[in-house]
Structure I
Amino acid sequence: MSAQKKIVIVNSHGLDDERSSVAWSIANTAASSGMEVTMFLVSSGVDWARRGAADAAQLNPLDPKISDMINNVVASGGKLLVCPPCAKVRGYSDDSFIEGTVLAGAPALLEKMTEGAYSLSF
């Protein structure tokens, strides 16, 4: 039996950039394909994990709501990692984020990569 494939998607784009929609769409496809998904949110990408921030975001009218895509990733066992300095500079703390979000830096990202995770960056 082969090991579960892993993917890390690094998203540095926030609530006003359509590339974020692409990142979440790929994360959903990977999750529904049985891959272990880790979203590593950096720069303005950390806003996606902030409570309530994604509720009104609809960057591409042909895509599902991003809040639904985020919930699907989390429900499938996906991990949301938020860059601690990126969160701090925005005044965010642990309780600023949706359930399941973890403040974790480069070592957590690199650990997934040493485990053989594919990586994409947006």
Structure II
Amino acid sequence: MKFMLMMSCPRDGYEQYMKWPKALIEANVVFMREFARKLKDSGELVAAEGLAAPTQATRVYLGRDRKPVTDGVFPETKEFLAGWWIVDVDGAERAHQIAAEAAHAPGQGDAPLAIEVRRVMQGHDDLG
């Protein structure tokens, strides 16, 4: 079963991150690289990516002339997707274990990250 593990951050999360002490940023990067390597070595990692800052994001919808219309990020949004992993594991229990490990990446403050876990639908049978 495939699961997507999503890491979000507050609206100013990217700016906050860049203000962390250099040693803490380096520890976070080392943790994330080691975490990805461990998942890859176990055969559980399908894909993982970090995302650019929300200030670089656009929303796209279809205009009346059938051409794409872009708009900036809406200010009422409080959290943004910062990065994700897709893992292929035996079930939700393992996906939750992996998410819990990711949640303890080095960072500022004592609270672990919140990682959202959602199953990736594999076909029509998953709808219902």
Structure III
Amino acid sequence: MLTTTRGIGPTGGHAVGEEVHAFTGVGRVGFLDTMVVEVWEPPRRCRVRKTGRVVRGAAEFTVQALPGGRSAVIYRAEVLVPGGRVGAAAWPLVRAGFAAGFGRSLKSLARIAEREHDDAGPPRGR
């Protein structure tokens, strides 16, 4: 599964109140995860309210500085599982696949961030 995102609004989803649309799937088979930005505090924190038909709830990324110029990204989600009792019963099976896909996405994001950091060169003195 692949996820593509796009921001909706004047800043491309980089402001409180703007929307972000994330499509997860392959080709046309998948689902749209719509979100509204509730907190935008770059580069430390972003919280969204998930408003889609499939995924509802909230999600938040926080970034914590670590020694040696490194960072830790923490992701928290409060997701309402769709489908009532059937959805709740199926969630343990779906969760493993979701976690694996999300883990791959985070590793990809880490590689992009590291590459951009390396391309920027050493920090400049003040």
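Throughout, read-outs are computed from the coordinates displayed, never taken from laboratory work. Keep in mind that this is a model prediction, so the values were computed, not measured.
Looking across I, II, III, the calculation of log10 I(q)/I(0) by the Debye sum over Cα atoms at q = 0.14, 0.22 Å⁻¹ that yields -0.52, -1.31 traces back to I.
Given 45 as the derived value for relative contact order in percent (Cα under 8 Å, 6 or more apart), which of the supplied structures I, II, III does it correspond to?
Numbers: I: 34; II: 45; III: 12.
Attributed to the structure labelled II.
When Cα Rg over 2.2 N^0.38 Å, for residues 19-66 alone is computed for each of I, II, III, which one produces 1.15? Derived from I, not from the others.
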